[in-house]
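So, here come the structures, one by one.
Only the coordinates and a few stated rules stand behind these numbers; no lab work does. Bear in mind the structure is a predicted one, so any value in this text is a computation, not a measurement. Cβ atoms are built from the backbone, for glycine too; each structure is taken alone.
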Structure P
Amino acid sequence: MRIPEQTIDDIRRAIDIVEIVGGVVKLKRRGKNFLGLCPFHQEKTPSFNVNPDMQIYKCFGCGKGGNVFQFVMETERVSFVEAVRSLAERAGITIPEEGKNDPAQAESDQIYAALRFAGNLFFEHLTKTDEGRSALTYFQRRGFTEETIRTFGLGYSLNMWDHLLKKATDAGLKQDDLLKAGLLRRRDDGTVYDYFRGRAMFPILTSAGRVVGFGARKMRDDDPIQGKYINSPETPVYSKSRILFGLSHAKESIRKEDAVLLVEGYADMISLFQAGVQNVVASSGTALTEEQLDLLGRYSKNLVLVYDGDSAGSQATIRGIDLALEKDLDVRIVALPQGEDPDTLVRKQGAKAFRELLAGAVSFIDFKASQYVRMGLFATPEGKTKAVRSIVKSIAKIRDELKRSFFIKDVAERYGVYESILLKELEQWRDSDRRLSRPFEPARQETQPVPEPTAPAEIPAPERALLKIFLLGHRDAMEYVLANLNEADLADARVTTLIHMVLESVERSGAFDVATAIDAIEDPHLKDVVTDTVMRRYELSSAWEEMEKEIEAEDPMKVARDAVMTIRRRAIHNAMNENQKALKEAQRLGGDSSAYLQTQKDLLHALKELENRA
């Protein structure tokens, strides 16, 4: 679905970037801007700036910058369209349904609407019906506060076959959309019924906070569905392998702590979050998947696996270790006491006890070794071989060669095995993994190493000063520059490109808006130039530092004159140098040098006239 440009502009104008950023970053006013610690990298001295007038942000530590849409995309890890939709909902703006020619998008929108309606209805049942008190009591027994219940949108589905169906259809939702959302089931005779009945409900959200499904816990012994938990089926908007329970609530803490704890159940996640351990998500009782690890890797590369202390939990942890290592995550493990899970541990002993266990998290080598000791494998040479081989197999999953070498050295010292033997074993596992992952890949040709990309060159100070004048829309100064400077004299093509973009925008719409332009610029380096230029204090000579201040002080005409003078002077000097080289070459070859001498004379005259006007 293509969102109209006018709608995007309306949303941008309706949203205050300071309010959006302030929900993630603690901001303090500093002059015209707001300042805070960057949410995209670890820092102790604030370098993250937000400009409320231009509605843009810029971090001078890591370089990230943009408008409110880029901020939501970066922090929520969503697409541009998803960011626009999220902000539109916040601003109360309806996006025109031009996308009805996109059946998949239209279908998803209807499914999301059905799930949102169901979530609100289940919460209402929990808090406002007599039947819902059983589930409310259940949540309260688990120690969940009223605030926690509201934060996670917990609910209850009435023990009726068609209550949701009737309420939803009365609200204008279609039966077909309720079926596609997994909220209804169809009988053999074609009639439909509510799938969730008489159960405590846990809404499952995307990282952006949209309801995509539910986990439902059994509340009655006479429930015909025997499983303690049932979940929404796979739908066009819900794939179990791609969702982690609680991520929308935990992501800011994950980013701040630069670590994510992975637990198994809904209640485990909620209990820890309520207790203040908020960088936690749950796999919802499913086996850990590559897609889930990819999702976590966007927020942090440090993963702590927290599983129950039973044998099934240990086996699940071992399977998760290799997947995580393959995804280039640093893995540590917390093994809980036998018979405990995070929920019961926090309720019995408090958050302090869990944090103490967390402080003792062990490496994957220590964890696997402890499991094999418990199994008695280290009692025999055959068992030791099996255990060490399994550990080396996990090390083989690591992509970083240096990291692999340190782990191999560690294992060699622990178990008295020559490193050369372990390295040979390691390569066998890596060869095996390569064959399995690329069974039909043709033989590779030898290629030259690709050079590291170089950082873009710094824009010369006078060009940057002129660009700032154009980006900030100082019309008189812009007209002076256009009348007194040749485009060919500008020393940076990026400046030329952006000035043309400003002029085209002014001609088309009568104005230029930095926040709007950021969306239109595809080249990320050009986006950086824009945010750098309008937000940053460069390290300049004192003269150019004063120029920057004069732009801020609304004296852009003086800046324009000085910058034009500097650029024209530089252009004449460059032309004189080139002409001097040509003159010397002509004299060396014995040719006619009179034309070069005249050119040099003309250039000196032009320079003198320029200096006289200065």
Structure Q
Amino acid sequence: MISLSKTLKNVVVLTVLFAFFFGNISYGETPVSIYLRNGDRITGRWLNADNRTIEIEFNGQKMSVSLDEISHISITSNAVSEKYLQNAEDLLKLGLREQARKLFELSIQESPQNAKAYFRLAELFQEDGETDNAIKYFGLAAAVDPSYDLSEQFVLSATTYLSKGEFEKAAESYILLFENYPEHERCAYAGYKAAFLLAENVEAFDQALELLMQVTEKFPENPENEDYEKAQYLIGKLQVETNQAELAISTLTNFILTYTMSQWLPYAYTMRGRAFLELHQNSEAITDFTTAIEMTQDLRLQREVRQMRDNSAWMIYRVSDGLPSNKVKAIAADGTTVWVGTAKGLAEADTSSVFWEIKTEFTTQLEEMFEGSPLNIQSLAVDEEELWIGTMNHGVIRYNKTTGSIENYTQDHGLPHNLVYDIKIFGNEVWMGTFSGVAQYSRAADGWRIFNRETDELPADDIVALEVTPRTVWIGTSKSGVAFYDREFNYWRSYGEFEGLDSIVGNSIVSFDLVGNRLFFTWYNQPREISGYTECDLDSLGSHSEEVVRGDLDNLVRPENIHIAVTEDEVWLATNDGVYKNTRNTGDWDLIAYPEDRIGDPTVNSIEIGDSVAWIGTSNGLARINTSALNLREEELKLKPEEEESYE
């Protein structure tokens, strides 16, 4: 221990220098602790001294300390460490390898900056076939003293690890070269190689991203270096993998604009599509996925990206998105507004922007009206003026969208039953299917007309679905099939095999839809455990029926949930095992699978077609399909049938 006073400064310097030159102490390697007058302590390696300052290496930086600030100095000699090192060498000459190894370790404990001890211990491990330990101690030797050129050793070990498929260890070997030999001609190669292994083989995304940022900053773009180009793509990919979607979009956009002929371009579009998808920018995601599919000749990538695009066509909305319940029973599309009826109330969603927005003014009024008894909504119908809401036990609710007025009709007002399964608006008429018959409400006359089995020739009173045309009103029952009402001649008539209905059609009717003079309805045949749909010509009453889903008790496929929506060109069927889409001019069916990772195994309750959107109400939330993505997929399947077959 050396204590300082102002009168002894020069004596101290001379004393310290004497210790260096005559005490067998390595200059620049001796550990030294400097104690300052303010109570702080600085520990580093001794470099130099004069009559004003002492220079040490502190945390890799050269630091000068004024003698006026120093209280005392503690110098530790490497002599003990060197003694252990020499004795270990002597033991090796005698063939006592295990004893020598222990002395090398003691040498390191005594002086952690003794590079030779690390190096000799590493050689010993290497000779004994302990590669992992050898690389560890070679790395420590290089970190302590870069004058030990171990670069080729690191490359050789990395190559060996690669041959064994030990990618993480190979990356660690390359990193040792990159970090310890920044001026080496293979430094850039080692850095890129390590980062690529971490990103592509080890999937250590955070570590790979940090390393790539370091490598690309240290070794800027070189026209002859393809690694830099790949690294720029991988940085964007890794930003996606580490949930930095906005930053990834910026990075990948810059890559796409810069490297217009790059082999990584399809992959960049794919990853940018994923980033857009994370931000719920599905249209942009679909565009990027489509570009990637068209750009690549890699059939595996094409298939993977098509699956991504199909998934991106889906959006799932739940309670976390503002729904009162995940059990969605009814949907009504109303321009850019979608009305969602759930088991615990109504939601009004504005879909005019990328992110839907829940409106609460009207729904809050409903909640207040039925406080303590949430509305279990079964059906919805909307036109330009009004929204009609059918409930499980509160009858039907009439909402005027212009005036904001709300009326509630129940059995006390003439409704056959407070359970309202289905509603259809036809001009000034509002038709309702209830548990106890059909109700017709005239908005013009403000009056009710009731049809039931007791007074009319209905096959049953539980009217679970209905459809209205200028000439007829069609009803579907839970177990007694289909019937229609002739409005001109004022009679009810069952519609069955006598009218040419196929014998496979079940008596449990699920849903109706109408386009032009064609009526469509879905059904469930319980004895056969099948479900399907029927298309009926309203002029001739001729029909065609088709089985769609067959029950499988082993796989728990339940065919009774099948709901239909029809446009001029397409037939959509929502079932529990997926959505079936039929192009009417070709008759081809396409099964669109649910995104299981987001919706699980849903029970389907309804389907509604909007502008380029199909809405599906399920037990696990409201599902939305972007139909434009599906149309793009169909075009590709037509254009590349041979490629698809060859891939199989």
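Which of P, Q yields 3.0 for distance in nm of label points 7 Å out along Cα→Cβ at positions 323 and 339, as computed? Write down the numbers at each step before the final one.
Details: P: 3.0; Q: 1.8.
Label of the originating structure: P.
When helix-only ellipticity at 222 nm (-39500 (n - 2.57) for each DSSP H run of 4 or more, over all residues; to 500) is computed for each of P, Q, which one produces -17500? Structure of origin is P.
A value of 31.9, 109 was computed for Rg and Dmax of the Cα atoms in Å; which of P, Q is the source structure? Label of the source structure: P.
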